[in-house]
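Only the coordinates and a few stated rules stand behind these numbers; no lab work does. No experiment lies behind these values; they were computed from the predicted model shown. Cβ atoms are built from the backbone, for glycine too; each structure is taken alone.
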Structure I
Amino acid sequence: MATPARGGELSPKAPLTNVPRHVAIIMDGNGRWATARGLPRAAGHRAGTENLREVLRAAVDFGVPVLTVYAFSTENWERPRIEVNALLAILEQVIENELDELDASGVQVRHLGRTEGLAPRLVRKIQSATERTAHNSTLCLNVAFNYGGRAEIVDAVRRIVRDGLAPDAIDEATISRYLATHDLPDPDLIIRTGGDMRVSNFLLWQGAYAEFYSTPTFWPDFNHDEFYEALAAFQRRQRRFGRVESQS
């Protein structure tokens, strides 16, 4: 990930007083960004990967402790093989080229998703990255790769069954403990770039009461100021979690 050419400096704006504990991002629009420039879709994915550095910097600047990015869904295997291969190669290159800096910056890298279908070499690199950065605490970065919300719930139920829990012993807290994010707060804010208004099988359980923010900006152009605007919009939301506020 080359350092973005944009300055990324935030112009004076109102301070953020209610920063989400966990922000999740559906990084959409890479292919459309590339097509608009007459480039192959793989070029858009590379530009999106390069942009991640600026967004990580913004998350630290704004005091967001947990960031989850949707990099490759279980449904993305249905895309053209050349695009799938490009996405797999990009993840491997990012681990090789960026791990030293991520570790030095205190970023804890975690993988959400299945490893089935991934090349053994890539699985080993993912495991090495997560083990090496496990002690870091500046920012927890969850990379949802080969991830699907439904698949995650299925895997959790399978583990519950294997552990022999009685049906009456299973409640919402039980299922949460068996998810990949069991030790993290649920996302307060889900951001989707590219303009679409759907969650696309992303953090279905954890995001039940997350605030949703959609921007038409394609992911490669989602910068420091764009992140601020998403967080500022979150400040204006009234989160009731299904409850009705009492009338005085």
Structure II
Amino acid sequence: MTAVSHEALIQEQFSRQAGTFGSVPSHSAEASLAELVELCAPEPGDRALDLACGPGIVTCRLAPHVQSIRGQDIVPAMLARAEARRAELGLANVSFDEGDASTLPYADASFDLVVTRFSFHHLLDPLRTLLEMRRVCRAGGRVVVADVAPSLASNARYDHFERIRDPSHTHALNEPELLGLFAAASLEVLRSSRHGLAMRLETQLAASFPAPGGADELRRLFHADLGVNALGVEARLEQGEIAFSYPVLVVASRKR
């Protein structure tokens, strides 16, 4: 897939998801956000950047802990939702920019903290983006990535079902792959943590836009995975409804 065709997929998917992504309760789950904030270790004087910010959930959650924060995303419809969230919360230290995560428009060492959540599995070249995150971070500053990270055993099956749900999905990096990117970018890993992000299948499908027949195919895959966990998401029945947990890995690093 070319970069142009992949960007078109992202624009299509996330322009459609702009009205639904922020309404999925799991995306704003307080325990998950609190863990991310803790690993970011924000300080009152920090200038922060939230890369591929979507509807501004992480941007606005970090805002009270820093001097200023910019959210950046490539999808205008998502940025409109993010600005609406900022206005609703009355946050004066937040701004948003449109742009490509692989070629950031900011000068070297512009930020003390650079973070991204749930973006790397949509990127064709996540190392290039991580290098850009490092470039715009000052020496001694923090670079933090949170994303789904399936096990080695389930990685291929995980990618398969996610591409059905969202064709802009490229590859969910497993833990060794993600840590390998930090090493390649000369970023010193300070801490990492894992948690499961609980999700209801029907809630996720209602917020997604798979190709025709994709939702039914996903229901079949998840039903077949009950008690098996080949997909790596611990599919289970809760009150007669399929639930599962995204395997989230957060990696916090320092720019040497």
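A value of 56, 55, 34 for Cα extents along the principal axes in Å, calculated from one of I, II, originates in structure I. Please state which of the structures I, II yields 19, 16, 13 when semi-axes √(5λ) of the Cα gyration tensor in Å, for residues 32-127 alone is computed from it. Computed on structure II. A value of 18.6 was derived for mean count of other Cβ atoms within 10 Å over residues 160-167; which structure in I, II was it taken from? Source structure for this number: II. Looking at FRET efficiency 1/(1 + (r/R0)^6) of positions 192 and 224 (r between Cβ atoms, R0 = 25 Å, to 0.05) for structures I, II, the greatest value goes to I. Comparing volume of the Cα convex hull per residue in Å³, for residues 88-183 alone across structures I, II, which is largest? Result for volume of the Cα convex hull per residue in Å³, for residues 88-183 alone over I, II: largest is II.
Given a computed value of 1.9 for distance in nm of label points 7 Å out along Cα→Cβ at positions 96 and 120, which structure among I, II does it belong to? So the calculation was done on I.
Here distance in nm of label points 7 Å out along Cα→Cβ at positions 112 and 208 has been calculated and equals 1.6, so which of I, II was it run on? Computing distance in nm of label points 7 Å out along Cα→Cβ at positions 112 and 208 on every structure in I, II gives 1.6 only for I. Given that relative contact order in percent (Cα under 8 Å, 6 or more apart), derived from a single structure, equals 20, which label among I, II identifies that structure? Only structure II yields this read-out. Where does the value 0.70 come from, among I, II, when FRET efficiency 1/(1 + (r/R0)^6) of positions 176 and 200 (r between Cβ atoms, R0 = 35 Å, to 0.05) is the thing being computed? Going through each structure in turn, the value belongs to II.
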